Structure P
Amino acid sequence: MKPALVDTDILSLFLRGEPAVVNHFAAYLKAYPRINLSIITYYEIVSGLKYKDANKQLDRFLELVRNNTLLPLTKRSCDIAAEAYARLRKQGKPIDDIDLLIAGIALENNLVLATRNVGHFDRVEELIVEDWSQ
C-alpha cells in the first residue's frame, strides 16, 4: 500500500461508516500514521455539512482533520492542475477544476489518489488512483 490522498467521495463514505471504506482506512493506518486530506476536500465537506446544519457530523469531521494531515493548495499543485487541464481540454476530455486541483495536490506530494471515481481521475496522466469503496 502506497501513501495516499483521500478524495472527497471516499471521505464521505468513511464518515457514513461504509464497511469497505472503513476497512481500507484501518489497513492504511496500520502502514501509515495519518490520513492525507486536501484543503479542497476540507472545503467540500465543511461547506456541505454547514449547508445541512449537520453540527455533530461537522464536529466529528473537524476532529478527524485535527488528527490527520491537511495538505494545502500551492502554486506548484496549481501549475500541475493547469497543465492537466490544458492537456485534457485539448483532448476533449475535461474534468472539473475542483478535481484537477485535488489531482494536483496528490501529484505534488507523490500520493496515490483514493477515490471511487477511478474512471474520471484516470484521465490525469501520471496520477495513480485506487478505489477504496470496494
Structure Q
Amino acid sequence: MSPFIKARPEGDTVRVGDLPIRRIPVIPAHLSMDAARKVAVLKQSALLLVERDGHIVGTIDERAFATNYHLAAVAAAAMTPLATCLRPATPVSEARELFVRARAAILPVVAGGFILGAVTRSDVERS
C-alpha cells in the first residue's frame, strides 16, 4: 500500500482529500510563455494557475507548453479557463471521470473558495 493512502475500513470510499495534494505555482496572466515555462521547470510543476486581478482564471498545463506558442505570447493566451476543480470530499471514482472528461493530467483541489493544491490523474488511478 502506498504510504500516502490511509488504510480505510472495508467499503469506505476513498476521497480526493485522502490523496497527496501538491502545491501549484500561481503566475500573473500577463507573464510571457517563456517565463511561464521557466516557472514550471523551476517549481517542477506540470500545472500553473493563472491569476488576473486577484482571481484565478485558468490553468496552463503540459499540453500548453507542448504547443508552440511564441515565447513572448502572454500566459493568458495559452491558458485553459478554470472549469473543472475537485473538492476534498469528491469520491475518487468521480474524480477519475472528471479527469477523463477534462482530458487533464492534473486538476486543482478547492475547498471553501481556496485552492488547496492539485492531485494528479496517476494518483487517482493508483488509489
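Since every read-out is calculated from the coordinates, none of them should be taken as a lab result. The shown structure was predicted, so the numbers you read here are calculated from the model rather than taken from an experiment. Cβ atoms are built from the backbone, for glycine too; each structure is taken alone.
A few remarks follow.
- At a computed -7500 (helix-only ellipticity at 222 nm (-39500 (n - 2.57) for each DSSP H run of 4 or more, over all residues; to 500)), which of P, Q: Q
- Comparing mean count of other Cβ atoms within 10 Å over residues 43-50 across structures P, Q, the highest figure is found for Q.
- If Rg and Dmax of the Cα atoms in Å is computed and equals 15.4, 53, the structure in P, Q: Q
- Looking at Cα Rg over 2.2 N^0.38 Å, for residues 27-106 alone over structures P, Q, structure P comes out largest.
- Set P, Q, criterion relative contact order in percent (Cα under 8 Å, 6 or more apart): the highest-scoring structure is P.
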